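What follows is calculated from the coordinates using simple rules that are stated; it is not laboratory data. From a predicted model like this one, the values you see are computed outputs, not experimental measurements. Cβ atoms are built from the backbone, for glycine too; each structure is taken alone.
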Structure I
Amino acid sequence: MRTTPIVCLPAKGVENAEAIITTPGVSAVFVGPADLSMSMGLPGNHPEVQAAIASVVELCNRRNVPCGITTNANDITARLDQGSLMPTVGYWGDAGISGSTEANLCTAREHAGRTG
């Protein structure tokens, strides 16, 4: 069977997360908090946005589907604790790799118990 990662960005994707996650062949789901918050018309730190993110991560964890999410130095450990298995650590689209990438990778590795 062919597998496909799915990007679940807009609010409509969150509303249909169960159907998306349980679709045969879906191998992973990625949440983009900025895109999600824009589609909801709310700031990224709004409780409704955070609840939507948490609901997708929780669904993925229940269905054993890896969930990825955009992170930064301020929230990478919280996103790992939440259950995201594929955090981004510093890519800024056309601008390339951010300067904090190394620090974010180290934080994620240490948080996961991987050192050296």
Structure II
Amino acid sequence: MTNKTIQLELYDEKTKDTKVYKTDYLSGKIVKRALEISRDLDTGVIDEVGFLDQLVDFVTRDVYKDKFTEDALLDGIHAPNLMNELSRVFSAVLGRDEASIIVNDPKLVQ
């Protein structure tokens, strides 16, 4: 069985370079964490800002295992693309090809 790689490109404004990050092996445990984050948003345990904070932490620590900082993630994605990119990574962890989990949430796109 081939492991699916999730790729993320981050731009560095200082160097004007774009660096490509690829996931290593991802344990099934991060699927549980992704579902917990999704549940917290659905049940109102966290608001949109808290959800963004959890997503950034999830992508940085769980998915890419601290290969970059949270600030590098936030600074490295063009603002209009941020939620789409985070959603794409989140969806890929759950084995879904489309980034529909976050982008189609009416609370996050107004």
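Key figures
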read-out: Parent structure of the calculated result 1.2, given that distance in nm of label points 7 Å out along Cα→Cβ at positions 50 and 74 is the read-out and I, II the choices; value: I
read-out: Structure responsible for 19, with relative contact order in percent (Cα under 8 Å, 6 or more apart) calculated and labels I, II on offer; value: I
